[in-house]
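A.B. asks: Structures given as structure tokens follow.
Derivation of every value follows stated rules applied to the coordinates shown; laboratory data play no part. These figures come from a predicted structure and were not determined experimentally. Cβ atoms are built from the backbone, for glycine too; each structure is taken alone.
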Structure I
Amino acid sequence: MSKQEKIRIRLKGYDHKAIDQSAAKIVETAKRTGSTVSGPIPLPTEKNVYTILRSPHVNKDSREQFEMRIHK
């Protein structure tokens with residue numbers, strides 16, 4: 001008996017729409033070749049928050065926050 005081979009693909013990006021489209025194309029291609037597909041399974045979104053001072057000298061209470069979300 002031959003061993004069944006598996007493949008695992010992880011996608012990362014800043015735009016969740018692009019990831020969804022790419023995952024749909026990969027699943028469609030795999031099904032077209034006759035493979036069994038389980039997924040896509042969404043992984044947790046990584047969120048990085050950066051806090052910086054608005055002024056270079058004074059006003060420590062005045063801050064600005066930026067965030068970057070990485071979808072998986």
Structure II
Amino acid sequence: LGRICLDILKDKWSPALQIRTVLLSIQALVSAPNPDDPLSENIAKHWKTNEAEAVETAKEWTRLYATGA
């Protein structure tokens with residue numbers, strides 16, 4: 001199971017939010033992760049200390065666990 005740490009899905013939630021806004025926010029988070037507000041401290045530390053290696057790890061995990069390859 002995946003989890004997303006996104007303020008509009010938590011304390012900033014409002015019934016007035018449109019699904020388009022929520023999806024665009026998720027897309028922005030995936031495109032530019034914020035290691036200063038992490039869901040996982042270990043992954044954030046890896047990202048901050050060696051971003052290139054962290055990106056390669058993310059690609060590998062995506063290939064292994066999200067594409068069925």
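A.B. asks: State the single structure among I, II that was used to calculate distance in nm of label points 7 Å out along Cα→Cβ at positions 14 and 46, giving 1.5. If you can, show how the numbers build up before the last one.
C.D. replies: Details: I: 1.5; II: 3.6.
The read-out comes from structure I.
A.B. asks: Out of I, II, which has the highest value for Rg/Rh (Cα atoms, Kirkwood Rh)?
C.D. replies: I
A.B. asks: Continuing with the same structure: Name the one structure among I, II that relative contact order in percent (Cα under 8 Å, 6 or more apart) of 21 was derived from.
C.D. replies: Working: I: 37; II: 21.
Source structure for this number: II.
A.B. asks: I have 5.2 for distance in nm of label points 7 Å out along Cα→Cβ at positions 38 and 54, calculated from one of the structures I, II. Which structure is it?
C.D. replies: That value comes from structure I.
A.B. asks: Another question, if that's okay. From which structure (I, II) was helix-only ellipticity at 222 nm (-39500 (n - 2.57) for each DSSP H run of 4 or more, over all residues; to 500) calculated, if the value obtained is -8000?
C.D. replies: I
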